[in-house]
Structure P
């Protein structure tokens, strides 16, 4: 970890000139109310809502970044809460702190706050490149009169992160109203251009596995039943590591769905777990020898055949880390594994995918990132889907990814169903991954 002491001292010196200044929470007024170092900038590309957001670009393995809000008055003994949105592709390199000050402007440290070297902190932990919500709650120390928000990158890792929509609750006095984020601006209606042909759609939903001693989570039944009511087929990604624990009810449900032809179960990795090489985390099929990767495929096929009576024909690699979903060994395994015919590719087509497909065995179904069920992992977003769909009127097919295990709220479910209802209105044809691959292959 980089030493935090010099940065703390610099922050203390800087914020002494910001007494009682309210925050510019949505950053729509540029850097007003904030102090930014050379690694920090308010730019349009970093906006989650509105026009501007905060981008941190740390290319130094020694010096950390520093973006600091003005001080906000607080009441000793009260509880404050900071909420914000952030996105990054590098986990564990940046955090957001709360720094409390007494009436003399002295920084207050709490030795119990070990993670933040004496200060409350929340790390930006999700590295999927999607916007995620974060919350930091803290008790105001007895001697505190003000608090400042500090965005700081740490550790030897380098990376880029975006921040937006800061909301601080618990301010005292006149600042209380000033620090609240403004309501989001209404979205302009999306104009959908006329398509020459209705789109072909694969609904790709990830992370099926037994839960709670082998049971079937009800969300899978809900998703499949709903899609069946819309005459929509679906592909479900399985992590088979725990299939030895599968209950008879789960096994029978999978067999029934497979036999229907309306659901294709595909291989989403053995366990979806990241692993470390030289202290760096990688996804399941990245930075592993060929033999290890092949064994994960073989073990997945074997247990699935034993429990369900079929093997997988389609692969979709798991993610988590932002440094690659696979490597050259993954492509070789796909070329060698006899049952694997389809790759649900997690990005737009590239040369490696083209070269694999040219071999004639594997059909690669690539992605359009802007057209998806979710705007970030676990968050269906109809508006975001519409905006991307409208910009791709000539695209023949879309693979739409989602994570139903995170769709527990009525609001999330409603966003998902809006997307499906819209596609039904568009006369989309819903296919399994293998069916779409056959269409694509025959067309080529």
Structure Q
């Protein structure tokens, strides 16, 4: 049994969207190390911290969430996820910026603020269209990368107090963007109030989050980790926006990160109700079972089945004397490896394009992360694609590996060897 360092972690009793206390657990994945807590050397293996990883359904507003909260300074203080390292994300960011500029008819006088702006790769797309930008990024090392690249970035954790300081120094924004950050926030109401504070009266808060329906349909259990505190549906986002005085006027489905939604919200003073099309999506979610506990009990059962099938597949290949490596060392991959009990007994190494991860060891499973060039240098028999949301791009890039007889394994939603 692993020790849980309680001083860095607490368990909340109430829903972070509606405040209700009817939280029902439906799956346990832990105890698990933090998904981005890569290790520098083997000497750190024994001191690794593990935390509970249990998922709950709120019976009052249908928000799926974690109750165990790890100190964000530990999670994000020195972060090693860089946006824009995959070609898929680069094109996604360009389309994202074009959509927002067109929808809001932005011009050079308008300010776009992105909260948790990472290395500024999305803001750069706005800059290229002549729009003023400002990033707010909590990770000191990554804010420094953005500033060095000419994307002005304030190195702060974001909350409503930070928002007031930003407005007094930089003015109000026409668009406030939160791209894959709302799901990481414990106090979601304070976060959205802060976004609202940053807004001009004619502005929009635009948040993009992984979509709960895709999460359920594709059995995306590997996207559960301590940074991802919330798993949003349009239904739960409507309740959350109601609580802070925002109305959702538009929802876009986007294919990035295994399926996401982009939600556009404005001040209720301007638009008192959610748009009819948004309410219709919430009704579709109800019909799909996203507001009932039973759906998530079924999800948990499918997750357990996936674990058994994937482990059995890798174990049988290993018994045949085959060599297997992991392609990608994403946070989601670490959830998958640890929950499924997959480690160096089954996998020889991992590769990743992110230079900040190369040379480190994955949390829990302790795979050494090598540069992508190691695939052809070592030519394993199989590559387990942990970054499965980029599987098409990865298989295209690794056509030489396949031409030499290598095979790909995709773990989600159903473990399978890709047939040529």
Structure R
């Protein structure tokens, strides 16, 4: 079985697909994109799943939150029961860059942007996009210093990060439009001295894909920034994409970061991310791997497809930009809050998993779930999973909150709306539309 951070992209399955084979691990997935499955997809015990721009021969079942956009053969919209949230198309998408072999030469393919896509990008004839020879990349290896990576970027090269851990003593600065930073095998960036691991200028068409940022022992104010504060340029024709880029605080040792991912540039597309404060492993504790905020979106017109954010000390997602859209969200609140006071947000019990800024006039989300498992102190009460201004332009479709085994409870789903969770039966409380 798979859970977060195991994307299934650009595959053709000539048969069925089992997403949770019995006895093979935890089933808290998951993500499929740009794939064709001729047979039936069986999620079985998968709690939630997002499928984008694909085709399936059938879909067996739903548990809590199954979301589809641009998927041929997807089940019809039926939330709350069964909990299928189905969009006919994906508003904007651009597939992840990939390394391939052309004869005996390595190249990197950059798929082109699609609007209102449905089905795979490779279905008929030559895929649309551009191809770069490997000679235009600096092929990085663990042990390369941040200065080496920055020098390559200054020379106009792209970055291909081969597998391993890269310790950074300064920020990797991506300043040039159209730059590709492609990681292989969970290439991992660790800022050692409280730096931000990587920053992107307010330019067109940067593609970040396939790497992990792992917080270092000295607190970083941020770990990854897309665009500087106040970025306002229009990137609608050629947005920056962030795909299969994962961020972790703690778990492999002590790590700290105030905010993990900040998106300031307009029109950015974040397509599949898992941003999490570790709940197990080494260097884990309410203050040990302190991380207040997961994802903060300040830019306007940002789209996130496949958003997994978990266990932050305060807000998991804070969205301050206008016209933001999220298709699929999975969240679990921090396990390890010691008591009610530790999570108190002024007069509100707990910080929402997904908070839309008070001044935002337009925002929309589809298929969003928040779960709580306050196992250190199961008496903790979380007022709601979602918080947003109560105005007509701020809309949600298919919201749910779940108390896992009665370890903590929610009073509402969004703002003061939605039934409370109760008992130990792990039954979701749902809101079909808000407002």
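Calculating distance in nm of label points 7 Å out along Cα→Cβ at positions 32 and 56 for structures P, Q, R picks out P as the one with the greatest value.
Source structure of the calculated read-out (helix-only ellipticity at 222 nm (-39500 (n - 2.57) for each DSSP H run of 4 or more, over all residues; to 500), -10000) within P, Q, R: Q.
From P, Q, R, which structure was percent of Cα pairs over 35 Å apart = 24 calculated on? Of the structures listed, the value fits R. Which structure, out of P, Q, R, was Cα extents along the principal axes in Å, for residues 48-199 alone calculated from, if the result is 68, 40, 20? The read-out was computed on structure P.
Read the figures in this text as sums done on the coordinates, not as results from a lab. None of these values were measured; they are calculated from a predicted model. Cβ atoms are built from the backbone, for glycine too; each structure is taken alone.
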